Structure I
Amino acid sequence: MRNTQRVASHRRRRKFVKAASGYFGGRHRLYRTAREVVERAWQFQYIHRKQRKRQFRKLWIARINSAARQNGTTYSKLMNSLKKANIELNRKMLATIAFDDPEVFAKIVEIAEA
């Protein structure tokens with residue numbers, strides 16, 4: 001009796017072992033162990049893709065807050081005044097401006113407060 005699943009199952013297994021290349025010991029050599037560590041790694045990748053977005057937002061807020069305090073206001077007051085003044089700059093752009101060009105950021109704060 002011929003096993004028609006042989007090629008497909010072998011490829012499926014090789015996929016995991018290949019993904020585990022570079023791991024230490026049996027983790028890159030043995031199918032079962034390789035599958036376990038690769039699936040775990042994929043879970044962490046999925047989780048950390050979400051966390052990266054949160055971490056960047058936290059960084060931007062910290063940078064904006066620091067620059068805002070140097071200009072005599074706070075982050076929350078600045079964001080509120082920007083919203084009221086219809087200035088639509090996202091946090092990433094505000095943080096970049098605050099980090100790279102403090103004079104321009106000071107002018108933005110001035111316009112928002114006015």
Structure II
Amino acid sequence: MAKYLISFPAPAMDIPEEDMPAVGEAARAVIREAKNAGVYVFGGGINTDAAPVMVAADGTVTHETYPQTRELDGGFCVLELPSREAAVQWAAKIAGACRCSQELREFGYDPES
């Protein structure tokens with residue numbers, strides 16, 4: 001089985017504030033369903049209150065990011081699924097709950113991960 005990243009950037013969730021509690025509950029319901037199905041690996045949202053840092057091989061920490069990930073925010077989950085088709089189905093469930101399209105990526109297989 002492969003692991004899939006299902007994610008969205010924060011600006012994609014253009015939801016009226018009064019709808020956020022319902023969206024949150026719908027999203028948590030899909031995650032509970034994934035957990036009950038035994039396909040949930042982990043997930044969450046990027047904490048934008050904690051600034052990202054770059055850590056070098058020697059342990060040096062700098063307050064920067066790669067230019068491509070400067071805007072990395074939003075929510076994500078990792079599911080372990082038997083096929084890309086199953087991943088598309090789960091991504092569609094999450095898209096419905098979050099009311100925004102989801103990006104789907106497959107992790108490369110590594111027997112030690």
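All of the numbers you see were taken from the coordinates with simple rules; none came from a lab. All figures in this text were calculated on a predicted structure; none of them were measured in a lab. Cβ atoms are built from the backbone, for glycine too; each structure is taken alone.
Taking relative contact order in percent (Cα under 8 Å, 6 or more apart) as the criterion, the top structure among I, II is II, with the largest value.
Looking across I, II, the calculation of helix-only ellipticity at 222 nm (-39500 (n - 2.57) for each DSSP H run of 4 or more, over all residues; to 500) that yields -9500 traces back to II.
Mean count of other Cβ atoms within 10 Å over residues 7-14 was computed and gave 10.6; which structure, I, II, did it come from? Structure I accounts for this read-out. Suppose distance in nm of label points 7 Å out along Cα→Cβ at positions 31 and 95 works out to 2.1; of I, II, which structure was it derived from? Source structure for this number: II. When Cα Rg over 2.2 N^0.38 Å is calculated for each of structures I, II, structure I comes out greatest.
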